[in-house]
Structure I
Amino acid sequence: MRSFALGIYALLFACSCAAATHPAASDASAAKPGAWDAAAAAKYLDSRQEWWQEWPHAQKDHGTMCVSCHTQVPYALARPLLRKNLGEQAVSDPERAMLDSIVKRVNLGAEATTFYTDAEHGPGKTKEARNAEAVNNALILASYDAANAAGDPADLKPATAKAFAAMWALQEQTGPKAGAWIWQNFHFSPWEAPESEYEGAAMAAIAVATAPGHYADDAKIQPNLTLLRDYLKREEPDQPLINKITLLWASAKMPGLMTEPEKKALASELYAKQRDDGGWCLTDLGQGTWKRHDRTPFPTASDGYATGITVLALEENGFGKSPEAKRGIAWILANQDKAQGLWPASSVNVKRDPNSDVGKFMSDAATGYSVLALERSR
C-alpha cells in the first residue's frame with residue numbers, strides 16, 4: 001500500500017478508539033446461524049480501500065487519490081462502526097491513508113488537480129469534479145469528527161472546517177440550480193449522472209447535520225442551508241426513488257426537509273417496491289430514469305445497496321420496527337457473502353464481471369450501506 005504521512009486525524013482517531021470494548025461481531029456470527037460477519041465485512045472494505053489507493057486511475061497529484069462516491073464514501077461511513085463493533089484499538093491503515101489524502105487535498109485547495117479535467121473529459125468537468133469532491137470531503141471528515149466529538153465546537157477540526165468552507169464556496173447561489181452543486185455527469189448512475197446532483201445535495205445536508213460542535217447552527221452558513229433546503233424540497237417531486245431515499249435519510253438528521261406525512265407516504269411507496277425475498281432492487285428505484293449503455297437487461301435481483309440504504313433510511317425515521325424493515329434486515333443478514341465479506345450489487349449501467357475490481361464498485365457501496373443498516377438496527 002502506498003505510504004502516506006501520519007496526519008492529525010490518524011493520531012486523534014487512534015487515541016480515541018483505544019477505549020473501545022465492544023465484543024467482536026465475528027464471535028457472535030459463529031454462535032448464531034444467519035448472523036453477519038463484521039470481521040469479514042471489515043476485511044473486505046479494507047481490501048477494497050487498499051486496491052483503490054493503488055489503482056492508477058484513482059491516483060492523483062501530490063500523492064493523493066480520488067474520493068469516490070461508490071467506494072470511499074460508504075467505506076468512510078461504515079468502517080468506524082465496524083471498528084467499534086470489533087473492539088479494534090485504532091483506525092486501520094487503509095483508513096489512515098484515506099484520511100491523510102483527504103486532509104492533504106483540502107489543505108492544497110485549488111492547487112490539487114481534480115480527478116476529471118476539462119482537457120481530458122470536456123467543458124465543465126473540472127468544476128463538476130471539484131464540486132463532487134468538496135461535498136465528499138466535508139461528509140467524510142465531518143463523520144470522523146462526529147465519531148470523536150465530546151460536544152465542544154472545537155470538535156470540528158480545522159481541516160473539516162476548511163472542507164466545509166470550500167463546499168459552500170462552490171454552492172450555486174442563483175438560477176434554477178440554486179442550493180445545489182453542479183455534479184459530474186457521465187451518464188453512469190447513480191453517482192455520475194444527471195440525477196446525481198440531487199443525491200450530492202442530500203449528502204451535503206447529511207454532512208452538515210453530522211458535523212459536531214453545533215455546526216448546523218452556525219449563523220454564517222444559514223443562508224447556504226436555506227438555499228440547500230429550498231433546492232431539496234423544490235426538486236424532490238421529479239427525483240427517482242433512490243434519491244428520495246437519500247432525502248429521507250437526510251431528513252432524519254436535518255429538520256425542514258420533509259414533513260411527517262411526506263415521510264409516511266414515501267415509506268409506503270418503498271414498501272410497495274419490496275421484493276418477495278425481503279430485499280429491494282436498485283433497478284426498481286430508478287427505472288424510467290436510467291438507460292442501459294450496453295443494451296443488456298437491467299439487474300432484477302434484490303441487492304445490498306438498494307436494500308441497505310432503504311432500510312437505513314427507514315430506521316433513521318422511526319420505521320425500523322415495521323414488518324417491511326424487519327424483512328429487509330433479514331434479507332441483509334441472509335445475503336452476506338461471508339467468504340468475501342461483501343454484500344452483492346450490480347451496475348445499472350452495463351453488465352460487468354462481479355468478480356472484477358471495477359465490477360465490485362457496486363458491492364463496495366452495498367457492503368457499506370448494509371453495514372450501516374445493520375449497525376443502526378442494533
Structure II
Amino acid sequence: MSMKFFAESLAEICAHSLVASGRPLRWVIIANPGAGGFVIPSRWRKSRHALEECRAAAQSNPPRKQCAPLESLIESGSALAAYGLVPTTGPGSAVEITKVLVNEANTVLSETPNSQSAPFYLLITAGGDGTSLEALSVLYQAPASVRANTAVLRLPMGTGNDGADSPQLARALELLIKPSRIELIPAIRLIPASGGGAESKGPFLAFNILSVGLDAFVTHMTNKMKGKLPGDFYKLWVDIAALLYDRLYTVGPLNVRALDEQGGEVCSLHEKILLLAVGISGHRTYGSQKKILPDDRNVCALKQMPLLRKLALKGLFATGTHADKPEAILFNARRVEFSGEYPILAQMDGEAVLLQKEDFPAVMELTEPVIPVLRLAD
C-alpha cells in the first residue's frame with residue numbers, strides 16, 4: 001500500500017513539476033520496496049507526510065501539458081508502472097531499469113531534431129546508496145545526448161542516504177516543484193593496476209565517497225550480515241570494527257601520492273593508514289551522515305592509532321571534529337595514487353571489493369563532471 005501511495009503522489013508531483021518547463025517530461029521512479037523509508041513504520045509515516053505536503057504544494061504550479069512515465073513502462077501494463085514506478089527485485093535491478101530509460105531516450109532523441117520539442121527525462125531513485133549507485137553507473141556510460149536531456153533526483157528512502165540529494169525527503173522533493181537548475185557532478189573512479197586479482201576487475205565507480213581501509217571493512221561486514229540481524233547493523237559494526245579490523249587485516253604502510261587538477265603533487269605520505277577517503281567534493285558524509293569530509297577538502301587520510309585512541313575519536317566523525325586531530329590529514333586532490341604490501345578493502349558508495357597486492361599501485365580519481373543532478377535555482 002505504501003508503494004502505491006508513493007507512486008501516485010510522485011506522479012502527481014511530476015505532473016506539476018517545473019523541471020525543464022516547456023518541454024515534454026518523461027520519468028521513471030526506481031524504488032527499493034525493502035528500503036527503510038518504506039518498511040520502517042516511523043520512517044514511512046514521515047515520508048508519507050512529506051509526500052502529502054509536496055503534493056498539495058505542487059497544485060499551485062500549472063499542470064504540464066505533456067508529461068507521462070516512460071512509454072515502455074506504460075506499455076508494460078503494470079499498475080505501478082502506470083505511475084512511472086518500477087520496484088527493484090534485487091542486486092542489478094536498478095541497472096536494468098535505468099537501461100530502459102537510456103535506450104528509450106536515445107531512440108527518441110535521435111528522431112527529434114528540435115531540442116525544445118524533444119522530451120526531457122527524469123530519473124528518480126527511491127532507495128539507499130546502492131540503488132542510486134546502480135542507476136548512476138548506467139547513466140555515466142550513457143550517450144552524451146541522453147545525459148544532456150536527463151536529470152537525476154535521488155530521494156532518501158534507504159538506511160544509508162549519504163548520496164541522496166538531501167537527507168530530508170521534503171527538501172529533496174522541493175527540487176521538483178520549485179525553480180531548479182541542472183548541475184553536472186563528477187564520479188570517482190577506482191582503477192586497480194592492470195592484471196590485478198580475480199576480484200579486482202574494475203574500474204569501479206562511486207558518486208559520493210570512495211575509500212579504503214577501516215570504513216570499507218564496516219561496509220563489507222554490513223553487507224554480509226544485511227537481513228540476518230535486525231536494526232541498523234552499520235551502527236553496530238562501527239562500534240566493534242575497531243576491535244576486529246587489525247586482527248583480520250594487516251594495517252601496513254601505504255604509499256600515497258595526491259595530485260591536483262594540473263597534475264602537481266599536493267601530498268605525499270608513507271604511513272600506516274587506517275582509512276583513506278576521497279569524495280566528489282568536500283562536505284560529504286557516509287555511514288548515515290557521518291561527516292568524514294566536513295569542510296571544502298575532498299580527501300581525508302586517518303593514521304593508524306592505538307585501540308583506545310580509536311574508540312575516543314570514533315564519535316568525532318558525527319560532527320566532523322576529527323579534522324582538528326593530529327591523526328587526520330585532510331587536503332584537496334583530483335587524483336590519489338596508493339600502494340601497499342597487504343590486501344585492503346575498498347568501498348564505493350556502500351559496495352565493497354578486496355584489493356590484493358597485485359592490484360597496486362591503484363588510483364582513486366575524479367572524472368569530468370558528467371552526472372546531471374537538480375539544484376534549486378540561485
>> To test your reading of the models, identify which of I, II gives 2.1 for distance in nm of label points 7 Å out along Cα→Cβ at positions 203 and 251 when calculated.
In response: I
>> Ranked on mean count of other Cβ atoms within 10 Å over residues 43-50, which label among I, II comes first with the largest value?
In response: I
> P(r) over Cα pairs in 10 Å bins from 0, in percent computed as 5, 24, 31, 23, 13, 4, 0: which structure among I, II?
Replying inline: II
>> Given a value of -9500 for helix-only ellipticity at 222 nm (-39500 (n - 2.57) for each DSSP H run of 4 or more, over all residues; to 500), calculated from one of I, II, which structure does it belong to?
In response: II
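Since every read-out is calculated from the coordinates, none of them should be taken as a lab result. The model shown is predicted, which means the values in this text are computed figures rather than measured ones. Cβ atoms are built from the backbone, for glycine too; each structure is taken alone.
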